[in-house]
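Novice: Pasting the structures in now, so scroll down.
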Structure I
Amino acid sequence: MTIGLVWMVAAAVAAVLASWAFNALVYLVLRPRAITRQLRAQGVGGPGYKFFAGNLAEIKQLRADTADAALDVGSHDFVPLVQPHFRKWIPIHGRTFLYWFGARPTLCVADVNMVKQVLFDRNGLYPKNIGNPHIARLLGNGLVLTDGDDWKRHRKVVYPAFNMDKLKMMTVTMSDCAGSMMSEWKAKLEKGGEVEIELSSQFEELTADVISHTAFGSSYTEGKKVFLAQRELQFLAFSTVFNVQIPGFRYLPTKKNLKISKLDKEVRTMLMNIIKSRLAAKDTMGYGHDLLGLMLEACAPEHGENPILSMDEIIDECKTFFFAGHDTSSHLLTWTMFLLSTHPEWQEKLREEVLTECGNEVPTGDMLNKLKLVNMFLLETLRLYAPVAVIQRKAGSDLEVGGIKVPQGTVLTIPIATIHRDEEVWGEDAHEFKPLRFEKGVTMAAKHPNALLSFSSGPRSCIGQNFAMIEAKAVIAVILQRFSFSLSPKYVHAPMDVITLRPKFGLPMILKSLEM
């Protein structure tokens, strides 16, 4: 190699390094300073940017300080355990403030009017924030994470599977699955006796069985490996949430990355096998009328070269619904049972209503519609123990939110758990358990009609919310028909967030049979 060529190579390398260093300087130093000045000039404060890590070190420390904490069973304020940074910063900086996930500017949006502006947008100004690639892998690039025309295309296919007529037909399946679980519980009971059962894991299996039957024409047993792999993926993905997200880092062969990649491949393979089984039976059984059938119909060869969904998109949609279709529902059931056990007077009220409207029969859709107290109880459970404690969007361009000019790429974080406890929104009894606040409906329960955010709100609200509510009503009704229950002395009240809100040590419950 000639000396001239060596110099040319060296100069090229130096130019690349200089460009990289300049970009790093802009991204890690100059841009954060400029954004901080821009927002402070508009009256938006915050804890201040720290080089490279932003505020992640403080968030991690605050979480570590409460890692071993537990609440009294009468307290519903888990925010100091799950979102201690919001509990610390909102009193200092107000409902809207700037903080930093690494060098990524993040705006806390805890003002309900600003939240409505973001969630009710129909122009694509606030796309989903997919800042963590591992969570994207867990959920799949399906209806939950897609935006724009892709979202409209996915929704067109998926939406018919969750219309009310189909949901009413699913009620029998939901009740049957619950009945099978009840039979197992009863088998553990001696006549006149009682038994302790850990309910959170039971509900995870039950809701997995329900979504398997109603959406994929299978059972929990057949899809069990998918659910177990996704649960492991869930915990691994959440363990990376408060790390600085470095582009390309997920491709490095670290132990965690290799494990996540292995689990993701296993999930895709198992889902493909379920799809192949359905396709093999197409000539005799058709595609089917459940969610999987509708998706397969949408990518059928008869649609020509441009099917509505590709096979990869169907697999991603299956990942979305295998996870989202059972995980949040299981936690809704878990927290409902917790609150019923700690409010025995409400347990009796709801049991009386169930026996009046359903008797000892398997609940039907029409029966469930008449359970007004059960519905109020579930809504209050969702307010205090929303399965997802935070929603995120991002600014798709430079725009204005609530009168604040926000630069493109800024993450907008909506702290649901904090908003659901805001006394200015819900009244002085915001921290209390009061189902009757929903007596006149969701829009009249608070001072703002869109204050309940458990299923999000606006055009991107959860497509499965009616499914989840009907399932919860069916399961709770079947339990109340057959059992009375109280909280086990072993229970420790320590809600924790692993993408979804769950009891850290499970929900051990003492059950007694009401059947003679």
Structure II
Amino acid sequence: MGTNLRLADLLAGLSLAADLGYGLAPGHAMRSCLVGVALARKIGLSEHETGETFYTSLLSHVGCAAFSHEMSAAFGDELRANQAGARTNFADPKDIFWSLIPESTRGMPLLARARTAAFILTRGRALGRHYDSAVCEIARETARRIDLADGVQSALFQVKEAWNGSGFPQRLEGDEIRVPARVARVASEATLFYDIGGVELAVQAVSRRSGSLLDPAIVADFVANADALLRDADAGDPRAGVLTAEPEPVVKKPAGDLPLVAAAFGDLVDLKTPFTHGHSKEVARLAKGAAERLGFDAEATQRLHVAALLHDLGKVGISDLLWERPGPLTGPEWEQIRLHAYHTERILATSRTLEPLARIAGMHHERLDGSGYHRGCRTPEISISARVLAAADVYQAMTQQRPHRDALDPEHAAEELRAAADRRRLDHEAVAAVLEAAGQRVHRRRAAGPAGLTDREVEVLRLVARACSNREIAEQLHISPRTAEHHVQNTYAKIGVTSRSAAALFALEHDLLPALES
């Protein structure tokens, strides 16, 4: 993955998860960042403060998943409630009736709408206070964990404060709020309303909030340049724009820090529901341990480890109304759940650094028999890394409580995992390695292949049949050349051959080669 990673590339890609979890248009954070940086330069901020504005804009909604459970309990679909709240001018009581109540109750039965409206009027302000405080605290802590500057951490903690002192979490007023936080909030509000109705609506929205929620001087500078600021931010690929706009000095991290950044975002995702806390981190621990037991090289092991930390990113785009459902889901609801793996893959694919991990992470629900999602892949299409991740995810999930079932004890979960491998849904070798990593006593089961070949040896045989060298086999299976040579020797010994041609013939005779697509 190289010796140094550009942090802006990582965060620009990962900001799509915050957009998804807040119910915003994809790319909102990146375009807000472009507006914020351009506005910061218009008003003459130093490069240092412009840099703080850059990262504050990218991460201002990163804590949105932290309050999903509470929002869903109050409103049902918390994503719709987030959208409604983002469009509401809370400094204007009339907007509660014009925007918040109609938008957050849209589509509800009449009685449910009445109950939700009553809740908003009686308890909505307190809920909003808790929401803003939680989002700001989580954003600040995320910035700390990925080692962003103290100024960015402070600005993120203040990004929900209001110019007139009515905001939270500290009820700061006027110039008590750091300038990067004020600029980032104007940029975010303007970008939101530009997406809804263009430049004119963006100007109207920020102007109505001027002097109450927003700094009037910054609003005036924005309004004077609104057309150019918004249209420039909307032109071309926002990720490329973010990398171009990043203030100097460009922030880079050692490649070895990638798991630290990934762990911070994996923990954010797991905050979405109370019963998934620690899920991503534990899946990553199991996957890494399994990779080491299977002889993966260092780079492949880290790639799998990071993919495991981020495998559930797409979950933030699915309402807690479904994740916390205690009963069965309908067909359309299941289709929404299945989308989370797709969202994960697409989020990771937007980052140059994370793109190599995207397919592995996006395949964590694929199954060898084709019964998984989101692609419905079968054995030959699923890499060994994806198989390990799938086994680690299943095992860890079974040992955690869920709304529709109790947690299984480790021994029972291990039995279920082995049973899934026996049914050819999960890979036997991957299951054995994951169970070893989990501290389970295992007897490595030889797959029911001809000549006692294991799943891994069948993979090796297929690659040998394609005339792959030991080095090429090692690259395909993410193992060292020495381990690949050992597997080839074992495979030859089991099937009683000494040449590639004879090995290929054995594979043909026993239908071990993947069928060609017509």
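Here, each number is a calculation from the coordinates, and none is a lab measurement. These numbers were taken from a predicted model, which means no experiment stands behind them. Cβ atoms are built from the backbone, for glycine too; each structure is taken alone.
Novice: Taking Rg/Rh (Cα atoms, Kirkwood Rh) as the criterion, which structure among I, II has the greatest value?
Specialist: Across I, II, Rg/Rh (Cα atoms, Kirkwood Rh) peaks for II.
Novice: Output the label of whichever structure in I, II has the greatest value of distance in nm of label points 7 Å out along Cα→Cβ at positions 194 and 306.
Specialist: If we compare distance in nm of label points 7 Å out along Cα→Cβ at positions 194 and 306 over I, II, the biggest value is for I.
Novice: Supply the structure label, taken from I, II, corresponding to relative contact order in percent (Cα under 8 Å, 6 or more apart) with the calculated value 24.
Specialist: It must be structure I, since only it matches.
Novice: Also, quick follow-up: Starting from the value 19.0, 57: which structure in I, II was Rg and Dmax of the Cα atoms in Å, for residues 154-289 alone calculated from?
Specialist: Label of the originating structure: II.
Novice: Can you tell which of I, II yields -19500 when helix-only ellipticity at 222 nm (-39500 (n - 2.57) for each DSSP H run of 4 or more, over all residues; to 500) is derived from it?
Specialist: Value -19500 for helix-only ellipticity at 222 nm (-39500 (n - 2.57) for each DSSP H run of 4 or more, over all residues; to 500) corresponds to II out of I, II.
Novice: Assign the value 25.4, calculated as mean count of other Cβ atoms within 10 Å over residues 34-41, to the correct structure from I, II.
Specialist: Answer by label: II.
Novice: Moving to a separate point now. Which of the displayed structures (I, II) returns the greatest value of mean count of other Cβ atoms within 10 Å over residues 370-377 on calculation?
Specialist: Once mean count of other Cβ atoms within 10 Å over residues 370-377 is worked out for each structure, I has the highest.
Novice: For distance in nm of label points 7 Å out along Cα→Cβ at positions 26 and 42, the calculated result is 2.8, so let me know which of I, II that is.
Specialist: II
Novice: State the single structure among I, II that was used to calculate FRET efficiency 1/(1 + (r/R0)^6) of positions 202 and 378 (r between Cβ atoms, R0 = 41 Å, to 0.05), giving 1.00.
Specialist: The read-out was computed on structure I.
Novice: Continuing with this model, one more query. One of I, II was used to compute distance in nm of label points 7 Å out along Cα→Cβ at positions 394 and 426, and the result was 3.1. Which label is that?
Specialist: Derived from I, not from the others.
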